[in-house]
Structure P
Amino acid sequence: MYSFKGQYEHSVDEKGRISFPAKMRKVLSPSAQDRFVVVRGLEGCLYLYPENEWKNVEEALSQANNFTRSGRIAKRNFLRYAEDVSLDKQNRIAIPSDHSAFAGINSKAVFIGMGQYIEIWSPEKLNEADENLDPDAFEEIFEQVMGGGSQTDAD
């Protein structure tokens, strides 16, 4: 199983291209064929899905009920900003300008491995998100997500 992890900061050139992190390239599934889908993410970042993983996203979205308002809104506001992108011969990825503007990405971008996909942040927005995260809240969230929320501390 291929899994993206780690954090990597790269410069953005004048044409909006960013070097794709070498360590992430090493775990990129051959079935992705260096092709991705980039979409507007939550919290002001971008989500970058390898093409093979994007198929799973589309399958999940196809389950949303088009006859409910929430189903339509979720699909519309996720898929309308989906753009196909590919690595070039220098292993750079060109982020569409409207996506860069949405995420506030200018001269630098931070790639964060999220398992099956990658988040791309402006360093400033990422720092702001990190500063706004209460360490106690993070601990509680982590315990809930990982299933340890019912344990008590032994003194």
Structure Q
Amino acid sequence: MPTIYVDADACPVKDEIYRVAIRHGVPAIVVSNSGMRLPGHPLVTQAIVSDGFDAADDWIAERADKAALVVTGDILLADRCLKSGATVIGHNGKPFTTSSIGSAIATRAIMADLRAGGDVIPGGPAAFSKVDRSRVLQALDTALVRMAR
């Protein structure tokens, strides 16, 4: 049975994840450094980890396997989970795949170098929209149906 692991500290779509998990009857584990308000359903539980650097990422990565559906915005965590066979979806609903993760890591590194060099990087990520929420719901449904086969 699939399990959804949510890298929750900065996740803007927790409510959508809870709805999909409950509808599909699969457990969702919300992983964070502090307590969060949950919907009060037995399928939605919380794992509170230490506030150490990457503690939530480490907790999720240790449990990621072929039955795991990981929701994260963290590219390096996505990479670790993909290497363990997990299905990984970004907070915007776009899947991380073994064929796309390399370019995502490279782009992340380039942007970090530019920022470290003092270069001004205009803009930032696009504002979170209804389309993103809809994409997350669809991606979760699609992944869970595929994993159940």
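The numbers here are math on the coordinates, done by the rules we state, and not lab data. Small disclaimer: the values here were computed from a predicted structure and weren't measured. Cβ atoms are built from the backbone, for glycine too; each structure is taken alone.
Miscellaneous remarks
- Among P, Q, structure where helix-only ellipticity at 222 nm (-39500 (n - 2.57) for each DSSP H run of 4 or more, over all residues; to 500) as derived comes to -10500: P
- Entry that produces 32 once relative contact order in percent (Cα under 8 Å, 6 or more apart) is calculated, selected from P, Q: P
- Ranked by distance in nm of label points 7 Å out along Cα→Cβ at positions 69 and 85, structures P, Q are led by P, which has the greatest value.
- Mean count of other Cβ atoms within 10 Å over residues 21-28 from the coordinates reads 18.2; which among P, Q: Q
- Winner on Kirkwood radius over Cα pairs in Å once structures P, Q are ranked, highest first: P
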